[in-house]
Structure formats: structure tokens, C-alpha cells
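Each structure below is given as C-alpha cells.
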Structure I
Amino acid sequence: MDYVKGIFKNRPNRFVAEVEVDGNIEIAHVPNTGRCKELLVDDAEVYLAPSDNPNRKTKFTLHFVVNRNELVSLYSQEANRIVYEAIENNQIKELSGYSILQREKTIDNSRIDIYLANENEECYVEVKGVTLIIDDEARFPDAPTERGTKHLKELIKLKKQGIRTVVFFLIQHPAGDKFRPNWDNDPKFSKTLNEAHDAGVEILVYKTENTLDGINFVERSLEFELSKKED
């Protein structure tokens, strides 16, 4: 894809950003409902995907922002696709050996991102894309997420029924090399993540390396710490 370089100027709401392109202010769709306030700062360098769809309200989508000299992917839906394809390509050793792979599976009132199965077991995988970096740690979420907490409770419920469950954190900021929940921003999610881990829900952390030519899945699991970091 041929990206268009721009300079971030403003985010009037969570869906759109005002971006300077060739001296003109353009409106770009932001495919990430998180706050991203540490990333979308004044005059940040961004890369936009143009659209030739005449029915779209915006002619650009904001795909990348440069932060800490790294290219950060802001396309949150990409996290699900990246993890799904990594499972397909046998790049995640913890999730190998399944003959059935399915995108999205509705269970009770929740929709879990990935469903896996073989003749011996089922496995539900909920994917969370992570873009916030504090010090040297990736943190999730960057804004309170009732939906994320609901997903964790669903995974706990499934685990108690004897079904394998996984919450998968994909770090989409290359500067992140380990993970911790964001206690300061969402203590409820962070507490529930600890409860999920105690209940046997597995936590996997991987990352991507990003270029304008493509996003590469790094085949190396990363460390995580669930407690709140002391000041």
C-alpha cells in the first residue's frame, strides 16, 4: 500500500483526526477507539491510507503514527487478523495443534475473537491490541474498557467449565518488550485480569515490528507482570 505522510493536528472526536497533508488540513478516520493521547500529540508524524470510495465521509484512514522513533500501528482491528494468521501459520507455539480455526465465536452475550478446536479440546482466544508504552512497559488499556472486563469474565466462566481460554495481548508499539495491565487507568480491568489468571485463564504476550511495507509478527513470547508498579 502507498501511504500518504501527514502531520497530526487535532482529534475532534474518537473517530476522526485533523491531519495536515501537503499544507492542507484533511479529515482522516481513526480506526482505534482508545484515547491514544500519548501517541496522537501535536505535530506527530502519521501515515494515512487513502480511499477512493466516493461514499466515504473521509478520504483517509490513519494507520501509523511515529512515536519514540518507532512506527506504531493504530489499526486496532488488525490485531485480531495478525494473531489469527499467526495461529494459521503455526507461529504461536502455545496455540499450535488445532484443526479448527474460526474468527469470532458468540458465547452467551459476548463475542470472543478466535475459536480453536481439535478432537481433544476447545479454546477461546480474546485478542487485545496494545499501543500504550510507559517507561519500557506496554500497558492495557489506555482508557477504561467495560467491554474488555466483560470479555475477561466470560473467559473465567468458560475456564470454570473446563474449557481452555486465553487472553492475548499483541503489542503494536515496537518499543514495548513486556506487559503490565494499566492499573492507573482501569483498576477494574486490571483486577479482573488478575482474577482471570488465578482462575487459570492463560495470558500470552507477543509483539509486532512495523514498516510501511508490512506488519511482521515476532515469534517470541514476552514477559508480563500483573501487579501494580510501585512508584
Structure II
Amino acid sequence: MSFEWVRGICPRCGSDQVLHSIIGMPLAEAYHSSPPWVRWEGCTGFGPDRECQSCAYSWWSHDVGLAEGEEEEEDDDDETEDLPPLRVVGAVVVDGDRILAARRAPGKNAAGLWEFPGGKIEAGESPQQALARELREELGVEVEVGWLIGRGEAVVGDRPLHLDCYWVRLRGALPTASTDHDALKWLTRAHLAERDWAEPDEPILELILDGAEPVFSPS
């Protein structure tokens, strides 16, 4: 039996300097084939099972993009507890002291509410890759994705939704239209709170209004 080790990237800063912690008793083939960035914790490890050497962020591999802090435990009776979360990413696009807000178009979920543009993570994508692709498809722009800001949560239908938002800056011209929105507005922080925001975006908005500042990894 052969093992393919994929190191991955940090969901917070995008670095590839990721350490894997393997919890439990390993197969001999896996143990002997492991690269130097794999640590064998045995039965004494408690996790999280990933750690970034660049920014010291740690997370569980099954919950890529986990924001700072512990998440609340779900109720045992919660009908959504057995469904995997719908994982989406959002972009807090900055241009000087302005931030891009997008209004959901008629016929879309949460039509008329404002949000940070983005979309679903597809199989095999990192959050950063998904966000760059979504903004290319949705806004026709190329971007640099910065650090993770935080997570917003909601329930869509009968499924939990996890929205991980990142700082983003443009590489080129400003967007003029969106495939999913009927309005794009550049707003200062003071004017962001004047809009009606979609539920998953509200925790991110609060962090921004509390003074969160853009962070981008050195080129």
C-alpha cells in the first residue's frame, strides 16, 4: 500500500509551511513513508491536527478555514447536525479606505440584502483558490487573497452554512458589474452599517467595524 502525502496550505495566511499531526496508531507503511512535516502524536494527541509554521495558526483538517475561537456545540436535537456544512468563501475587497459591498439580485437567495462577494468551495480547492476563481467568474477581476478575517454561520434550508471571509485586493481595474448582484458599492467603514446585510456576513461586518485591518502576506 502506498500513501500520497499532500501538505496543503494554511487557511489563514496561505503559507505552504504546514505541519500535520497524526493522531492514533499509524500503519507501518504510512509511518515509514511520511515526510518530515508529519508528526506522529500516537494516542496522546488531542489536536488540532494542522499547524502553520509561518503564522502559528492551528486548525482541524476536516474544518478548513476555521476562524479564531471555538465554535458552539450543536444541539443533539438539531435536524441539521448530521449534514456537512456548505462551505463558502467571501471577499472583503479593499481599495484605499473603501470596501466593496454587493447586493443580491432578485431571484437569488437573500435577494436585496448586501454581502461580501464570493461563492462555494469546490472539491480539491483551497479557500483561497476558490475565492480567486469565484471573483474571476463573478466580477471579472484578478485578485490577491490575504489573510482570513473570520467566519459567519447560518442555516440555508436544512443545511448549515459556513462563510469564511478573507481580505482581498485587486490586481487591475475595479469591477463594474456582477453575475450574482444587481448593485456594487464602494463604502467606507462608517457607511457599511447603513446597509441591510445577509446573516452570514454580519459577524464579519462586526469585526470590520470593530477595527480589523487588512493583512496580506509578503510577496
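No value in this document is a laboratory result; all are computed from the given coordinates. Fair warning: this is a prediction, and the values are worked out from it, not measured in the lab. Cβ atoms are built from the backbone, for glycine too; each structure is taken alone.
Can you say which of I, II returns 20 when relative contact order in percent (Cα under 8 Å, 6 or more apart) is computed?
Structure of origin is II.
If FRET efficiency 1/(1 + (r/R0)^6) of positions 39 and 95 (r between Cβ atoms, R0 = 41 Å, to 0.05) is computed to be 0.90, which of I, II is the source?
I
From which structure (I, II) was mean count of other Cβ atoms within 10 Å over residues 7-14 calculated, if the value obtained is 20.5?
The read-out was computed on structure II.
Matching task: 58, 43, 32 is the computed value of Cα extents along the principal axes in Å. Pick the structure from I, II.
I
Please state which of the structures I, II yields -5500 when helix-only ellipticity at 222 nm (-39500 (n - 2.57) for each DSSP H run of 4 or more, over all residues; to 500) is computed from it.
Answer for the origin of the read-out: I.
Computing FRET efficiency 1/(1 + (r/R0)^6) of positions 55 and 183 (r between Cβ atoms, R0 = 30 Å, to 0.05) gives 0.10 for which of I, II?
I
With distance in nm of label points 7 Å out along Cα→Cβ at positions 127 and 143 computed per structure, which member of I, II shows the largest figure?
For this comparison of distance in nm of label points 7 Å out along Cα→Cβ at positions 127 and 143, the top structure is I.
Thinking of I, II, which structure, once distance in nm of label points 7 Å out along Cα→Cβ at positions 175 and 207 is computed, gives back 1.1?
It must be structure I, since only it matches.
Taking mean count of other Cβ atoms within 10 Å over residues 31-38 as the quantity of interest, name the structure among I, II where it is greatest.
By mean count of other Cβ atoms within 10 Å over residues 31-38, the leading structure of I, II is I.
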